[in-house]
Structure I
Amino acid sequence: MRGSIKNRGGNSWRITYDIGTPVNGKRPRHSETFHGSEKDAQIRLRKLLTDYEKGIQPSGGRITVAEHLRNWLDGYVKTNCSVRTLDFYSSIVERHLIPALGQIQLKVLQPAAIQKYYGQACEKLSRRSVHHFHRVLSQSLKFAVRQGYLGRNPCDMVDAPSPKGKTMRTLTPAEVEVLLEKAGDNYYYPVIYTALNSGMRQAELLGLRWRDVDLNMLSISVAQVLYKRRGICEFKEPKTSHSRRRVAMTPKLGLYMREHLKGQQDLFNTMGRPHTEDILVFNTEGKPIDPTVLSHSFTRLARRSGLEGVRFHDLRHTFASLMLLLGAKPKVISEALGHASVAFTMDCYSHIISGMQEEAMALLDGVMPSGVVFKITSPNPSPN
């Protein structure tokens, strides 16, 4: 590997060496200015060459934040994250981070510039959105530190806006009854009923095949999910090992599934089509249900039921809250939901748990004996 030192006058030196793979016959070069003696400049060059041979990249040089963000997306995110995550990060990078900070050289990006941007962004966007921007920017700069482009992550010295907690909407048993009554003639009733009885995510329900349903053991295996990306529905494996799980069915849900299966088989026979185990449990004439169409249809149904603002995902929250209120163990609920830990489940539904204190105290009151009041005397009575 070649490197050189050139005096720029006095104790200023230009250090240059080859990096990367030649492009069009020319090898990319890294250059930096060093101030000190010629001996110190030679020591610096040797260190840079040694670091590069170890895989430690030179500092950012003149690379801009925009260039780094795009390199991070193409080199790291694309190979280590899901396609949906890549799309989400790319949208934040291109629409928000690059227009605001992209022109700044990476090595001179200061915490003050980031903090100022967050303040300006919060004037137009929600604190939750800006918090997402911070998370993406911080991850990309953390990668820059690991690669040797930065000595420290500027985001570590920035106070990111804390997103305001959303009030989780759950349905009471009476509201569940109203919703299902109104949904009785809705095409999507089967998936709505199953969501309420299983706590499964929308993507998991729409990816469910009959081979994943065991009507004898009353269980559902989450083996694939259905996502819509850029207008196209795609099947994927569950994102985590916790998501890939077995969900127990209630006897009522098992009975409903049997009836739903028979109705679907009769429909396929009428159409002259074979019904196999690979057929989706919830489909539109054999084709996947569009997640966007289902969400919009459910929103209209909820509005007609007097449940303004209730989303399809709130059916999952309703399942969890009803299970907690009925005394199910937190670990059982956490496993049914596919959460990474019981602690995460408890954090999500802490407001429900806190509201159960009165009920718990009433139960305790029922088993504890009444107290006996004694005449109060001195703890150390004087001797006669």
Structure II
Amino acid sequence: MDFTLDEEQQAVADLANQVFADALAPDLQTQRLRIVENTEDWFDRDLWQVLADAGLLGIALGVDVGGAGLDAVALALLLRAQGAHVAPMPLLPSAVASLVVDRHGDDTQRQTLLPGVVAGTTILTVAIQELLDDRLEEPSCSFMAESSDGYLTGRLTGRKVVVEHLDTADYLLITASTADGPRVILVNRSSEGIAAQTGPSTRLQPLSDVTFTDAPGQVVGGPTAVTALLDHLRMGVCATQLGVTERALALTAEYTSTREQFGRPIATFQAVGQRLADQFVNVGGIRLATLSAAWRLANNRDATEDLLVAKWWASERATDVANATQHVHGGMGVATDYPLHRYTLWNKHLAMSLGAGNQALRGLGALLAE
């Protein structure tokens, strides 16, 4: 298989990396991220607007709503760039939610939401995880639907956990059970019947435990919208983790090449070299599995197996990367004025997102057993 980027994909990768690098250059990163991390919403709004002005927030959305009309590979490259610069913003949930609305929503939903997403003025998030239940395809949240104005509207009841950027989002996409099976439900954040408790995650991001009590919403698409939402979220988590692990390993390679012990760089020590060589293989595995899954999604092929394999790599092997890069750095790795600690915190957060490696392995086993 050839994963060489085509001209458009390479242009997306170059532009995204340039935008993030300009805003979060090494001499600016620590100070800027510290400021954003100490805000209530964990959101670099100035950088968000730069991404919008560059056309990157709508990279995978239709041209008719102002997007670039590209695919899941382009989205993966954008998220990879975010991970490489650990930029705090709702890029993953908003980008994936808007893609699902674009591909599965009706024209009213698309035209109401997506131009604002492209412009950076409308933010979406997702709510799919439930307490002590990893069956993402079988939500216990319920939606009682009634037909109105040409599409299904109704009331949502239930609880979702680990909801990112709840207080900065304008709309949520939520998985819920209906009389016709699981569906994706669109809910306005300002609607009645929404209560939340919020606390910090591993990477200091606010995460919310949300309860819906007869909250008004409307169905987005059919049963395939649920699959599309979960698939693209898994791919997005893996793509972000790819950027995180690539940059963590690069930082470690640079550090070990200049840090001397016994009169020579520690990179020349056999034990250090062997351990980092293992991490080079691990990062390569994350890259291969993630880009394979993104390619399959972009070409409308079944990506279930590839996504589970990618998520296992982005959890289990990414954890190995975090442990090794921290260990080789020694005390420097946890210094708050040195960048590595943020990559480790992001790594841990992403490794557990949508379930850890064991969950992916169980899913893969069940798939093979079928």
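Highest-scoring entry among I, II, by distance in nm of label points 7 Å out along Cα→Cβ at positions 63 and 247, is I. Could you tell me which structure in I, II was used to calculate Rg/Rh (Cα atoms, Kirkwood Rh) as 1.15? So the calculation was done on I. Comparison across structures I, II (criterion: mean count of other Cβ atoms within 10 Å over residues 119-126) gives the highest value for II.
For which of I, II does percent of Cα pairs over 17 Å apart, for residues 143-190 alone, calculated from the coordinates, equal 67? Answer for the origin of the read-out: I. I have -13500 for helix-only ellipticity at 222 nm (-39500 (n - 2.57) for each DSSP H run of 4 or more, over all residues; to 500), calculated from one of the structures I, II. Which structure is it? Structure I accounts for this read-out. Largest in Rg/Rh (Cα atoms, Kirkwood Rh), for residues 103-230 alone among the labelled structures I, II is structure I. Could you figure out which one of I, II the value 12 for relative contact order in percent (Cα under 8 Å, 6 or more apart) was computed from? Going through each structure in turn, the value belongs to I.
Coordinate-derived values only; no laboratory data. Everything numeric in this text was worked out from a predicted model, so none of it was measured. Cβ atoms are built from the backbone, for glycine too; each structure is taken alone.
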